[in-house]
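Below are structures written as structure tokens.
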Structure I
Amino acid sequence: MSEKWNVTGDMLEACNCEVECPCFFLSPPTEGDCKTLIGWHIDNGKFGDVALDGLNVLFAAYVPGLISDGNWKAALYLDERANEEQKNALTQIFSGQSGGHPAILGSFIGEVLGVKSVPIEYQAEGKRRSIRIPDIAEADIEAITDANDNLVTLSNPPFQLSPEPTQVISRSKRLSYRDYDLQWDLEGKSGNYLAFAYEGP
């Protein structure tokens, strides 16, 4: 049985759909497929006795149609600052092997392209979020606001990235990825950021 674990922090998502990504409503992607990056910064986390504070993780996926139909191609990237115990813990958590909310994402994966240890930079400042892996991936998003500069949010969509019910609707300034057999370079598309709190098994 898996170790007890929990991780909390800040996360972002960006994809090639128009704002707001219809996948959150279990509707077809804007362009028929969804090319997405999902990034996490762990503020506080433990996997058994292994501390995970301050580490970053990125998930890249190609979704060929309806998000709920599965058959995703996915790659996982782990913070190179993690030691072997931490890498094992991050892999088990974010691949969905150790249950909890990430297991929902994991259940849609049809092909795992690989798991790599790389430098990952995650930044959260005001209404902007970004994650970057040099020469591989970058997502830079900024919150959409109303006429009074209030954040525009989405609460309790049918498909959720986190048990946290509310995400901030954003637009990408940059969304790029180049690895394995996948490649995209976009801007002005859908993005979201939110707090996350996962635990398991």
Structure II
Amino acid sequence: MPAAVRRSPPSAAPLRADNRLPLILDAAARFFAQKGFGDASMRDIAGAAGMLPGSLYYHFASKEDLLVAVYAEGVERILAAVVPALESSDDPWTRLENVCAAHLAGLLEDSDYGQVVIRVRPDDAPSVAKRLTALRDEYEATFSRSLARLPLPPRTDRRLLRLMLLGALNWSQTWYRPGRDSPQVLARRFVRLLRESLDG
């Protein structure tokens, strides 16, 4: 994950180089989001970060390694919003609403990183597919905690419920328009619809 990429260096010179990592990750997230992983080039990313293409390989051995770092940063940002929401209320439905709102905010407010997390599939980069899948699974396991204590009918398949809810939330990147409903309002509506369908 990016935390590992940003480990404290042993000397001042690498530290100066590491200070460019946020620029590199931001540029890569933008190109991966706009062009897709396959069509984004290391040359484009280096130019956007104000570097020569060869200098980019000082930080990342390949475009696939850079993708993993961007993907991990995106997951980390969403987790930073979702984890506190898991402790936000003793009421399980309110907690789920807050987690959904945090998930939406993480996707929509960090839109480049959010698009990479949602739109880049592990099989888009086979050599690092297992690493991307592990990052995705880590996040989904955390999100699942918001469903664990819901008072659901015994017949409810919680795994399928998680997949359906995440799919609906993630699709917001397609139809969401800034300046209209906030992530909290959207989350409240999602959860209300969910409760009504389960109660019915």
Structure III
Amino acid sequence: MRLHGFFRSGASHRVRIALELKGIEYTNSSYVLREGEQRSEAFLRLNPQGLVPALELDDGTVLTQSLAICDYLEEVHPEPPLLPQDPVRRAKVRAFAQVIACDTHPVQNLKILKRIEALTGSEEAATQWARQTIEDGLDACERLIEAEDGPFCFGDSVTLADICLVSQMGNARRFGADLRWPRLLAAEAACNELTAFQRAAPANQPAAT
């Protein structure tokens, strides 16, 4: 497998964590988003949307959208599981993941921030927008798991919720968000003790050096 992404992309980070947790061998191809490499003809042949990540399978099939890729990995490599067996718990994990991946992270993507900057003439306005959307989303996530026991978001095992959380916390720090979420921070710290999360971390990717 080859993962086409960017080391600091939250969506790429999610897929790296899932691959590492499941012990799947893969190679990386990195694209510098601020230089527009994801809009090259070569990349658009992989993903016409011009967004990372794209996962290229050994037979040449290309999968896009981080949650869809994680679903695929869960189906073809079910161990260790990223979703609980109980249907209600599975729905809760997916809902948490979607708060981040669908409602929080996309509205501070580079394309959106550039548009806000163009409309307002202010880079600071775009940064404030990103910070506010992150805080709103993570406020909701904190409440979703505040009654949960165990070191991770939903108990004693890592789930898709933890994958999405850790990838988003990097953005929270990058945009200067108020880190006011004790339950989320505890889950993040527990995840970062695991080798898979360490190997997938943006700072540990070749393109980061």
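Just so you know, all these numbers are worked out from the coordinates, no wet-lab data involved. Since the structure is predicted, the reported quantities are computational estimates derived from the model, not experimental observations. Cβ atoms are built from the backbone, for glycine too; each structure is taken alone.
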At a computed 8, 35, 37, 17, 2 (P(r) over Cα pairs in 10 Å bins from 0, in percent), which of I, II, III: III
helix-only ellipticity at 222 nm (-39500 (n - 2.57) for each DSSP H run of 4 or more, over all residues; to 500) gets -15500 when computed on, of labels I, II, III, structure III
Entry that produces 14.3, 42 once Rg and Dmax of the Cα atoms in Å, for residues 95-158 alone is calculated, selected from I, II, III: II
When you work out distance in nm of label points 7 Å out along Cα→Cβ at positions 55 and 71 for each of the structures I, II, III, which one comes out largest? I
Value 12.8, 39 of Rg and Dmax of the Cα atoms in Å, for residues 151-190 alone was derived from the coordinates of, among I, II, III, structure II
